[in-house]
Structure formats: C-alpha cells, structure tokens
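Q: Quick heads-up: structures coming right below.
Each value in this text was obtained by applying a stated rule to the coordinates, not by laboratory testing. Keep in mind that this is a model prediction, so the values were computed, not measured. Cβ atoms are built from the backbone, for glycine too; each structure is taken alone.
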Structure P
Amino acid sequence: MYSEQDHWIEGLKAILLALLLAIIIRTFLFASYEVSGESMMPTAYDGERFIVNKVGYEFLKPKRFDMIVFHANEEDDYIKRVIGLPGETIMYLDDVLYIDGLPVEEPFLEDRKKEYGPYYTQDFYYYGVIPDNHVFVLGDNRPNSTDSRRLGPINQDEIVGKVDLRFWPITEVGIMK
C-alpha cells in the first residue's frame, strides 16, 4: 500500500522527469523561433513562430531552398532561405537566379514577383565560389532583407537548424516547405 507521502514523491518524480525531458528536447533537438522583421515575407511574417529542427544538419547537409535559422551575430538569429551551396557561384540578373551559370526557378517567389513588378531581386553577383562548409542565404522579401548579399556566405557551424513547422498563429499551423 502506498501512503499519501509516497503519492507525492511519485508525482514529484514524474514532474521532474517531464522537466528534464523538456530541457533535453529544447536544448538538443528542437527550439522555437519567433520571426522579427519583414525579411521573409510573404513566407513568414513578423511575430510568427516556428519549430526549428536542431539535429537534422548533424546528419544531413542543408539543401537549396531550405529555410534555416542561423546566428547572424552574437545577439541575433536570422531566418533565411538557402540559395547557394558550397562550390557554387551565385548571380541574379534580370530577376532570374543563376547557379553556376544556369537559371534556377524559385516558385515560392512567383506571386510576390507579380505583385511587386519587374525586378523584385536587384541584380548582383557573388564574386567567387561559395566556400566549403558555407551556404548563401537570401530573405524571401528580397528588397528588404539583410542576407548573404551583405553578410557573405554563412558558415554551417552558425546554423541553428532547419525551420520545420509553423505553430503560430494557429490559423497558419503547418509544415514548412
């Protein structure tokens, strides 16, 4: 037979175990991230919240068009989209993305380009090849984004993780592509 004290001890153990699991999951596996600013519109808006998978890139490399969160500096984390991978050259000319000289479609921008008009993304050329262990990132709101055009390629060691799920606002909950 359990005494009342035994029930309290068992309950306390369950609460401590749940807290420990939550800390482990938050620290090593997943994190929540709140968007600050307009650089990823129309894909992500200021104040929206996402779950970031922190372990995926321990086993896999980032892929083109993955949405990632990375340490931009000592205080700030940014959310952007991977455009260029190690060993590639990047150029934008007449609102077309070129990877190693070949045009690449960006279907996630089609509606925005129609809305905004011609030349949504200003022409630029990244001089050189993206270094090993780095990615080139751009915000989806190309006219208003601090990204690799200004920051340069992002070291993969600075990547927090891949954006997997939007959980706020509740009307927009869903898996990110």
Structure Q
Amino acid sequence: MNEKKLKLVWSWTWAIVLGLFITLLIRFYLFVPVMVDGSSMMPTLHDGDRVIINRFGNVDRFDVVIFKDEGREYVKRVIGLPGDEITYKNDELYVNGKKQNESYLDTYKKQLGNGLLTDDFSTKDLIPSGVVPKGTVFVLGDNRRASKDSRIMGPIPESKILGTTPICYWPLEHAKFIK
C-alpha cells in the first residue's frame, strides 16, 4: 500500500473512531433514552413511551424528571421546590398560598367531569416541617389517581434525580416536547 492510501485509511479510521466516541458519550452520558413504565404520567406520557433524559440544567417547577428510588426509575412532575408549602384544595394547586395553573391537566380533568383528579392534601400534613426540605423536591404523577409519588414516598432527594425529560420520541404518534 502506498503512503497516500495509508494516510487516507488512517484519516478515515480516525474519523470513525472519533465519531463513535462522540456518539457513545452523547448516548450514555448527555442524552440517555428511557422507557416509561406504567400509567402514572398519563395523559402526558403513556406506558411504553420512550423519552430522553437531559442530565444538564436546573430542575424547575413543572419539569418532568426521572429519578431512581428503590432500584427503579420513576417519571414524575416536579410540583414543589425546597422551601415550598404545597396544598391541593378542590383539585386546585397552591404553592406558598398562590394558585398555580396546571394546563397540562386540563384535558384529563375535562374527561373526569365532576370528579376530582387530585384529592385534597397539604405538605403540612405530609412533611414534619410543613415545607419541602432543602435538597429535595416534591413530585406528582399527572395521573394523580394512580401515581406513587411524594404523597406516598415523601420528598425526593435532588441527588436521586437523573435529569429532566424534555422530549418523548417514540412511538411517533406520541412524539413531542414535554411541557
């Protein structure tokens, strides 16, 4: 093999190896795909939907996050941040006494008619201090009637959060940016 062909093969080999390294870095560290297991996030996400975990950025109120607890991954929505007092009264969310709009639940609430999606509760009754402790978040599933969330598990340590889930990519009929 002449020197020119050897340089060409080497440059292609180097490009392929670098491309694979970058792809693996993105796939296993930056944007990790996860399958939703269960119906606790319906109607936003369905059992079997595939989402991507974004491991970067801050977690904000109403972000959908994935966290690991009891050896299992959970997908839930952040409702309360450290220091927040959360109250649900007549199917309305109040954070620190201010009513919050949960437009992502509107369709689901209409389907229920007069029934309540979320039973009344308060962090005053669930957490000894009455507020979400420092270093934790309070999460709920969008399907409030069928969700194991902070009402049962308590506040979730931020250290257990794997990241936010900004995109559902599969199946194609459910593909969307998650709000």
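Q: If we compute distance in nm of label points 7 Å out along Cα→Cβ at positions 43 and 163 for structures P, Q, which one ends up with the highest value?
A: Greatest value across P, Q: structure Q.
Q: Given a value of 20.4, 78 for Rg and Dmax of the Cα atoms in Å, point me to the structure among P, Q it was derived from.
A: Details: P: 20.4, 78; Q: 21.1, 80.
Structure P accounts for this read-out.
Q: Can you say which of P, Q returns 3.6 when distance in nm of label points 7 Å out along Cα→Cβ at positions 83 and 107 is computed?
A: Computing distance in nm of label points 7 Å out along Cα→Cβ at positions 83 and 107 on every structure in P, Q gives 3.6 only for Q.
Q: Still on this model: Have a look at P, Q and say which one yields 1.9 for distance in nm of label points 7 Å out along Cα→Cβ at positions 59 and 131, as calculated.
A: Numbers: P: 2.9; Q: 1.9.
Going through each structure in turn, the value belongs to Q.
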